[in-house]
Structure formats: C-alpha cells, structure tokens
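Right after this note come the structures.
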Structure 1
Amino acid sequence: MLSPFIITPYVSAGPVTLGMTRTQLHALLGPPDSSRKSRFVPKVTDRWLAEDLTITLSHDAGSVVEIGFGSDQSEAEVAGVRLFDRVGPDVYRDLCRADGAPREDVGFTVLFKFGITLDGFLVAEQDDRAVTVFAKGSWDENDARLKPAKL
C-alpha cells in the first residue's frame, strides 16, 4: 500500500504526480490490473486493485490528469484532514467548511481549494467513499452545472 498518501492540491497524491507520464506511472506502480480507453474522449483509465487506485491519463501515451482512490488508502489526507479515519459526514463537513465554497454536480462535491472531488461521504455505506485529485482545468469553477453544496 502506498503510504503516506498525502494530497498536495493540483500537484500530487502520495507518490503519484499529476502530469507524470504513463511510462513513469507504470514504473512506479507496476502494470495496472485493468486498463480501458474512453469511447468519448481521448482518455485512458488504469486501475490498481491492491492500491485502491484509479488513475486517468489524457490519452494512451499521455499524462496523469486524475488520481482516484477509496478508503483502502486509509492514511490519505489533505490539508491535515485524514479522509477515512472518521465517519464520512464529519470529514465532509470539515472539508467543505475549510474549502469555503464547495460545489456539487451529479452526486460529486468539488472542492476547488483542495483540487479534489468527494463521493459517498454522506451515504450509509462508508466503504463506498471515494476521492479524486484533479489537475487544474479539469473542472471549471464557472460551470453552470455546479451548484453550491448544502452543508
């Protein structure tokens, strides 16, 4: 398991850096357990099950644009807040308050201050929580589909 898994907004999550190449990523983590190309946009998604990581690259030979992970990354944290060592609603509330302007779209909460999205933090099944670290430009703060999140 990758540890410590500390998020640096718009830069990295643990040793995985936004912008690193697929070759660099595979050298770090080994070959993925699965890989799929998007049918709609030039993106590739690689998954490492043991690490609970899903990483999206801009295209086959491209660079990392998203780093997604779940609660198996138990030591994950952003801005000193551990993501999975407390109940989801408490972590959600603390991060949304610290962000100051959380936004929502299609069940995801986008925290631009931290460069992350949160999913599943408000549901009963706490093992379904997921966090995605995203590169600058992946989300548009002015997107009309993003609505203020309710705390």
Structure 2
Amino acid sequence: MGVDVETSIEIDAARDRVAAFASDPENAPRWYVNISSVEWETPPPATVGSRIAFVAHFLGRRIAYTYEVRELVDAERFVMSTAEGPFPMKTTYTWADTRIGGTRMTLRNEGEPSGFGQLAAPVMAAAMRRANRKDLQALKSLLEDAAT
C-alpha cells in the first residue's frame, strides 16, 4: 500500500513570494516542523538535478534522505524525489493565485514504503497529514507575519 497525502492552505501573500520562499531548501527548517537540517550536495540555487540532503525526525525516528529536484516551473510547481533513503518519496509543491490576491499552496507527498513500512502506511499517512498541516500553517504564519 502506497502513501499519497495532499494538503493545501491559502496564504495572504503573492504567489511569487510564497513559491520563492517555499522552494528554497535553505528555508525548510524554518517551516517544516520535522526537518532539523539541510545540506546542499550540489551548488545552490535549486535547479533541475540539484541534490539536497535533509535530516528529519518523524514518528520518533531520525531520518536522513537526499532529494533530487525533478521539476521546477517558476512560481507554479516544484517537484523533488528521494535519490536515496529508507522510504522512496516524491514531494510536489504547487502554487495558484486566490481570488483575493493571495496564494493557494498545495503540498503533496507520495511514496511507496517497503518492508515494515508497508504495514504502517495508514499510520504514516495520517501522521504525514498532521505534520503537513502544521508545516503549511507555519509557512502561512511566517509569510503573513513578515508582510505586516
């Protein structure tokens, strides 16, 4: 059983600003509750093919993984997937304008756990959904507070 979690939020900030901040891996520890560190394996900024190592804590475990940028459409779509690590994962950010001039950001995580992870997939999906909601709320607060 795979994991596919999609979460969205409306942020009262311009789409280009939200996208620039969210797609910069250096900012990930500021708004991702579980990410503790980021290290570039290729020179910044993020472009297709860039590799970034992350360390996170999830469900009580330390997880180290490397994402590779697969797709980058300025202020529209940003896609990364694990190049290595214990749980093959693809993360997609999309941004769209809201009617009132803000941004709707969608965060989607898709993965195919192996071994014990297959049995725990429903629990992992629920935990990811909770974490993603917190992460997007933190991003919203950061960007909206910075604008005031």
Structure 3
Amino acid sequence: MSTRVGVAIMAALLVLYIVLVGQRAWLLLTSGETVAVAIGVALVVLPVVAMWALGRELWFGMRAEHLGRRLESEGALPAEDVAVRPSGRVLREDADAVFPLHRADVESHPEDWRAWYRLGLAYDASGDRRRARESVRTAIRLEAAERRS
C-alpha cells in the first residue's frame, strides 16, 4: 500500500510541476519575443512528454499488478523457497540459483504469459530491472492477446 501512496504523491507533484511550467510557458509564448516564444514552445513540449511517460508507467504498473494478482489467485506464483534479508529483498545468490528454472520454463512455453511474468520476477530478484520490465511487458502483451482470442 505504501508504494501506491508514493506513486500518488509523485504523480501529484508531477502534475503540479506541469501546471506551473504551463503557466510560465504561456507567459513566454505571449511575450512576443522570438527567444521567449521558442523557450515557451519547449516548455509546452516537455510537460507533454512528461505526462505521456507518467501515463505509460502508471499503465505498466497497473497491468503488472493485475497479472500478479491473477497469478496469485491461480496459485501460480513462484513457489521456490529463497532467503530474504530483513528488508524483505531476496538474497541475490538464491535468486540466481532459481533463475535457470524460470528461463527454461519460458524457453519451453514461449507463448505463456505466466512463464514470462515469473521470469520477470526472477530477473527482478536477481537485480536486472531492465530485463525484468521487458519480461513483464511481454507477459502483459501475451495476456492481452490471450484475452482477445
């Protein structure tokens, strides 16, 4: 729950920032000076990009959470016993030890979104965030295709 609160606070701060930048952009755009207008245009473009990025990240988070809840309800979350630190983080050595199981599962079932999601969890536990996100994105895409068919 604290993660959702943190995301909500960061999103609210970003929206506040965008509003304040938008006000400055309007002042610069209406000034009539060439350089000020150019800066004003940049100040309009940057918040639009920021809102797009925020929306994309929020959508990714909601879809990933949905898949995690669905896997949990199916009893299909990884069942390996791995040691954790007092903070709750998985010990890297344990995560690295179970990683080959999840990679093999994806190799034998490349169209199974559940296997891809579990691989994403394994990547995350091993500390490879980029590959974790790629795997979860693949799981989201495969699950969406499964729902459509």
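No value in this document is a laboratory result; all are computed from the given coordinates. It should be emphasised that the depicted structure is a prediction, and the values quoted were computed from it without experimental measurement.
Points worth noting:
- helix-only ellipticity at 222 nm (-39500 (n - 2.57) for each DSSP H run of 4 or more, over all residues; to 500) derived as -28500 - corresponding label from 1, 2, 3: 3
- Structures 1, 2, 3 were shown, and relative contact order in percent (Cα under 8 Å, 6 or more apart) at 22 was computed from 1.
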